[in-house]
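Following this line, the structures themselves.
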Structure 1
């Protein structure tokens, strides 16, 4: 899945180095993948996207380190697979609709999502730091077709 991002990889790498991380070629590839729009990816999808030269266990370790550094966060999909997306100040706060019929995923506009967050904060008195909303349903294309 692809999402927009406004962060520069040099800026992010500097920030991660300040946290004590060594920027290996694998970390650079994973950071770049997410900064270029990778979103909601499981470890095997990250592995496939960055190409050969790295084994899957190294990708898992890298994702764990980047999660501990709060560059990434983990969310679970409907199939209970761990998926990674940008975290903290790197996250634009969007979520996705997923069609239960065709699997199509539609990005929720961050402006709309912020409106929902603000309302939830008002109603419940919480200050929301992060929020994963899982929405399964039937997309407009599948609703219009008679399968």
Structure 2
């Protein structure tokens, strides 16, 4: 399953549209006013299905994921000089980025490759291509991309 993640051009808060390979909208994401990034994920019918909430006042960036209103897990940036690395307490997922922070992989020792993420260059807004072999991991993979993009935006 391939997803195309595009940030909207004119928006007061972070907002994104996520499309499938045929150009159908699978998810929309709306930023909400809060301390730190707070991103609400909606299905194509406008129903709230998830949230990515940045924890403030942490040494390294940390994001909590919610499926509906239920706590689902946490993504935290790890200290690494050469390339970005994140750990997750959702199952045993590990996120590692390239030196330029354009490409990422989500791996699991028990499940193998969860997703590959590539930032598309030469676009007016942030655009990512997400390849998720198992569609059951699409929402969690999207949450990871939202958190990574928010972390990068938070650095300026």
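Where a number appears in this text, it was derived from the coordinates with a stated rule and is not lab data. Not measured: the values here are computed from a predicted model. Cβ atoms are built from the backbone, for glycine too; each structure is taken alone.
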* Give the label, chosen from 1, 2, of the structure having the highest value of distance in nm of label points 7 Å out along Cα→Cβ at positions 80 and 112. => 1
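Quick check on the output: 3.1 is distance in nm of label points 7 Å out along Cα→Cβ at positions 8 and 128, derived from one of 1, 2. Which one produced it?
Source structure for this number: 1.
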* To do: Of the structures 1, 2, report the one carrying the highest value of FRET efficiency 1/(1 + (r/R0)^6) of positions 64 and 136 (r between Cβ atoms, R0 = 30 Å, to 0.05).
  => 2
* Here helix-only ellipticity at 222 nm (-39500 (n - 2.57) for each DSSP H run of 4 or more, over all residues; to 500) was calculated and came to -3500; which of the structures 1, 2 was it taken from? -> 2
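Given structures 1, 2, which gives the highest value for Cα Rg over 2.2 N^0.38 Å?
Greatest value across 1, 2: structure 1.
Of the structures 1, 2, report the one carrying the highest value of FRET efficiency 1/(1 + (r/R0)^6) of positions 24 and 72 (r between Cβ atoms, R0 = 30 Å, to 0.05).
The maximum falls on structure 1.
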